[in-house]
1. Which structure, out of 1, 2, was helix-only ellipticity at 222 nm (-39500 (n - 2.57) for each DSSP H run of 4 or more, over all residues; to 500) calculated from, if the result is 0?
2. One of 1, 2 was used to compute log10 I(q)/I(0) by the Debye sum over Cα atoms at q = 0.18, 0.30 Å⁻¹, for residues 194-241 alone, and the answer was -0.62, -1.12. Which one was it?
3. Any idea which of 1, 2 comes out highest on Kirkwood radius over Cα pairs in Å, for residues 114-265 alone?
4. Work out which structure the value 1.00 belongs to, where FRET efficiency 1/(1 + (r/R0)^6) of positions 202 and 298 (r between Cβ atoms, R0 = 35 Å, to 0.05) was derived from one of 1, 2.
5. Of the structures labelled 1, 2, one was used to calculate semi-axes √(5λ) of the Cα gyration tensor in Å, for residues 170-257 alone, giving 19, 15, 14. Name it.
6. Matching task: 0.80 is the computed value of FRET efficiency 1/(1 + (r/R0)^6) of positions 106 and 322 (r between Cβ atoms, R0 = 30 Å, to 0.05). Pick the structure from 1, 2.
7. Output the label of whichever structure in 1, 2 has the greatest value of mean count of other Cβ atoms within 10 Å over residues 130-137.
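Each reported figure results from applying straightforward, stated rules to the coordinates on display, with no laboratory input. All values reported here derive from a predicted model rather than from experimental measurement. Cβ atoms are built from the backbone, for glycine too; each structure is taken alone.
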Structure 1
């Protein structure tokens with residue numbers, strides 16, 4: 001049974017920061033919502049509450065970075081790139097400063113509707129020069145992404161999870177920059193190659209065991225580094241003799257993982273069909289994560305349908321055949337509020 005971890009970032013970030021006096025935290029009136037209330041209490045002289053003024057926060061962070069500090073901005077993802085885009089580009093990314101952008105509520109992980117759902121963040125951040133773009137999928141990655149971010153020479157954007165989440169990957173297999181996780185049971189040839197990121201990896205892990213039982217050979221890669229997108233494992237896999245490549249992401253179909261994969265296929269002249277599962281040129285609306293993933297074709301059942309199309313046959317998989325869904329209460333006590 002999958003272990004469910006409650007707020008892995010909250011205490012882990014405090015311990016990790018203890019011997020790093022250069023690490024500062026900036027928030028934009030979302031301290032507890034972004035799990036740094038106890039961090040503020042532990043290191044009050046290293047914490048800055050900037051209020052609801054994200055443009056100023058980005059400029060302030062740039063100044064701190066120029067003075068040798070390492071500012072870690074904690075807020076909802078949409079507030080790191082929508083309002084303050086000019087400051088992000090000119091003050092942070094252009095001089096390649098070590099500003100750490102920790103963006104919570106990626107994609108449809110919030111019922112807060114379009115104002116809070118970061119559905120185009122990867123597309124925007126991948127287009128920003130000097131920016132590293134990372135995506136977490138479980139408690140292990142949330143805990144171990146800190147070292148990856150800290151080691152990066154320039155700005156880093158992280159799609160961060162909060163509240164309750166599964167531990168999909170072993171504790172001793174940390175987040176590694178530019179290295180996908182091969183979640184396939186064997187290394188043999190595959191009919192279909194599936195690449196997933198973020199919360200969609202958990203959905204794929206619900207679907208693919210049953211798909212394999214029906215005789216379809218599937219290779220599954222979990223991708224946590226979305227820029228740079230030059231992982232040799234991914235490049236090699238995309239060049240394999242597959243009937244189809246399928247990507248599934250908690251993001252628009254444009255500009256994210258699916259687009260990155262399409263670019264590699266095009267650059268290398270690989271003529272394999274590509275199916276991109278994600279939001280299809282639409283805004284989502286306010287509802288639970290479970291409901292939105294199903295409505296917009298980003299859940300385990302949607303992946304089964306895509307595999308069936310790829311192999312040209314009905315696999316006779318019903319919803320009840322899928323690995324049990326993990327239902328997270330929107331008003332879980334592991335969250336400060338439902339947004």
Structure 2
């Protein structure tokens with residue numbers, strides 16, 4: 001990273017959308033945190049073609065949390081809002097509490113998995129699937145019912161993450177109430193396929209798990225991440241494990257994201273962005289501003305995520321500055 005903070009420039013580089021330079025030819029632009037305007041939580045980040053996309057929860061009371069917006073950017077700094085990409089009018093079985101989108105593309109279609117209704121035993125709700133012809137939607141209900149409605153292994157069907165393994169298999173990790181399940185998705189995401197032992201659900205709950213699972217591969221290792229603590233409290237945080245298999249075992253290695261009393265509280269429910277074509281990673285997460293007491297007032301932020309010499313994830317520093325401008329170019333392919 002270039003050092004462009006001499007003298008008085010330091011102060012101005014920490015306000016809003018940040019930009020400073022030592023010369024006309026050398027300029028670094030920062031996104032600033034929060035990176036999105038408004039109350040948004042549970043962000044899922046993904047790259048589609050030449051743009052970065054963030055799909056967050058609209059963070060509000062459950063009875064008003066009945067739609068989702070999306071945001072796109074060519075550079076992580078300038079974000080375009082795409083309003084109401086899906087709502088309860090398009091999902092007839094969903095009536096409230098739509099949250100935690102999980103997204104993926106396949107065969108020129110764009111899929112958005114979501115939780116709805118804060119479902120409990122005997123109720124209709126759980127994990128649904130939307131599909132669209134373009135990443136900004138509008139998304140239509142793929143099934144007309146939840147993909148997963150029932151409570152299995154005491155895991156509430158929420159907070160789903162869709163993961164494609166190196167052999168092309170699609171898995172979904174999901175679960176609230178302190179339990180995490182893993183399932184295998186069929187080719188068109190309309191149902192589940194059994195594992196080799198005939199089971200449809202495998203419990204993979206690591207120590208301290210509460211919700212918000214996430215998985216990525218780096219150097220042949222499977223990094224499994226999750227949120228701990230209470231989502232309304234200051235102890236909300238992100239922990240991780242490393243395994244040789246997508247099935248685990250997932251033994252906790254440590255906490256890498258948590259509150260900073262000088263920046264924000266309740267930092268958690270994240271996703272990870274790898275810059276296309278580069279060995280550079282960012283964590284996209286939500287936190288609660290220091291002055292806020294409303295549990296629903298959460299904002300989406302991006303900060304850099306780095307690794308130690310043995311592949312361990314280093315503790316993430318929460319910032320107001322955010323991340324540098326990073327363009328997706330033909331020389332920087334996916």
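1. Answer for the origin of the read-out: 2.
2. 1
3. Going through 1, 2 one by one, Kirkwood radius over Cα pairs in Å, for residues 114-265 alone is largest in 2.
4. The value was obtained from structure 1.
5. 1
6. Among 1, 2, the structure yielding 0.80 for FRET efficiency 1/(1 + (r/R0)^6) of positions 106 and 322 (r between Cβ atoms, R0 = 30 Å, to 0.05) is 1.
7. Comparing 1, 2 by mean count of other Cβ atoms within 10 Å over residues 130-137, the maximum is at 1.
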